[in-house]
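Chemist: Following this line, the structures themselves.
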Structure 1
Amino acid sequence: MMKAVIPFIITVLFFMEPIFSLFSPIAYGDALLTLVPRFVIVALIFTAVYGRKKDAIIYGIIFGLLYDVFYIDIIGVYAFLYPVICLLAVGVVRVIHKHVVTVIILSLLLIALLELLSYGFVSLISITTIEFKEFLTGRLVPTLLANSLFVMMFSWFFHKVIEEKVFRRLNEFM
């Protein structure tokens, strides 16, 4: 039963992302602010940090591929980026402490990196016509603000659920 909890949570978050993206774009004065929910990558980062790296990478490949198939036209972008972000998270927490506040900050930095890499990729192959300044002010900053609320609200929950799964697995082997 406990083995299915994390994939179930990530699946629910995967289907919640398009629901929350319906609130976007938001008109603010003359500007349109695009809020991109990144719930799945947050759950993957917490899985990588507090759970098993292997599980996070496998889930990253699976949900990245699903994201590519359902939401964008290019197969492989998120299937590559999600596991890379998980590996970066694991690499960073080897150097710094795994405190929840640290992982919250790390999650936001990795969301920014994900957004920058995805923007860079679509700019490289000329799919987007958005200038970098417009991307920065109209998408990256609003996305980080919106996702910071999500990360702060659910970080403790992710931490406890993943930690509980890891401790149960350890107790089964003893």
Structure 2
Amino acid sequence: MSLAYVILGLLQQQQRTGYDLKTECFDQCIAHLWPADQAQIYRTLDKLEAQGWIACTIEIQHDRPNRKVYQVTAAGEAELIRWLQSHQPSPILREPLLVQLYLASQLPADQLSDRAIVYLLQQELMARRDKLAECEAIDLPEEQVTARNPKLHQRVLELVMRREQTYIDWLKETIEGLQNSS
């Protein structure tokens, strides 16, 4: 999946500026699913416009710089529908911490300590707890929660929270196991 389809879907909901996409959509609504920075968003908007999938109108503002407002074209809508109806391959997951743990036995004996590994695990535990807290703090607007049966936005958020909780549980068990074996 690419950022282009995320942006097409968000613009299908309503016309937006690049700034609106960043602040109202990525930062407030879907950062837990697909983070994007401002530069990525604007590059993708340029590509989508070049492909003819979105169009841009300029709103003249006298007290501020002019605004570029983007909306999905008929070609973009057709592409979004095609993509929404197509199975996507499973993502390639890269888990640096798990690779570190897998390869940790290659450290020289004097550098391989359970304490060092526990420290890495505790750092990941804090990061995962922060991510879970961010997800728990997301307040989906009522219209999104009741918009479609089975309340798809809520179900997606629940899956992300379950994934984080599972990782947290595994980290705690692994830390405890290492501490008890010392």
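Read the figures in this text as sums done on the coordinates, not as results from a lab. This is a predicted model, so every value here is computed, not measured. Cβ atoms are built from the backbone, for glycine too; each structure is taken alone.
Chemist: Taking relative contact order in percent (Cα under 8 Å, 6 or more apart) for each of 1, 2, which is largest? Each step should come with its number before you reach the end.
Modeler: Working: 1: 27; 2: 20.
For this comparison of relative contact order in percent (Cα under 8 Å, 6 or more apart), the top structure is 1.
Chemist: One of 1, 2 was used to compute helix-only ellipticity at 222 nm (-39500 (n - 2.57) for each DSSP H run of 4 or more, over all residues; to 500), and the result was -18500. Which label is that? Intermediate values should be presented prior to the final figure.
Modeler: Values: 1: -25000; 2: -18500.
Clearly, the read-out refers to 2.
Chemist: Taking 1, 7, 12, 14, 15, 13, 11, 9, 7, 5, 4, 2, 1, 0 as the value of P(r) over Cα pairs in 5 Å bins from 0, in percent derived from one of the structures shown (1, 2), identify that structure. Mind dumping the intermediate values first?
Modeler: Numbers: 1: 1, 8, 17, 21, 21, 15, 9, 5, 2, 1, 0, 0, 0; 2: 1, 7, 12, 14, 15, 13, 11, 9, 7, 5, 4, 2, 1, 0.
Label of the originating structure: 2.
Chemist: Assuming 14.8 is mean count of other Cβ atoms within 10 Å over residues 88-95 as calculated from a single structure, say which of 1, 2 it is. Kindly include the intermediate steps, with their values, before the conclusion.
Modeler: Working: 1: 14.8; 2: 7.1.
Corresponding structure: 1.
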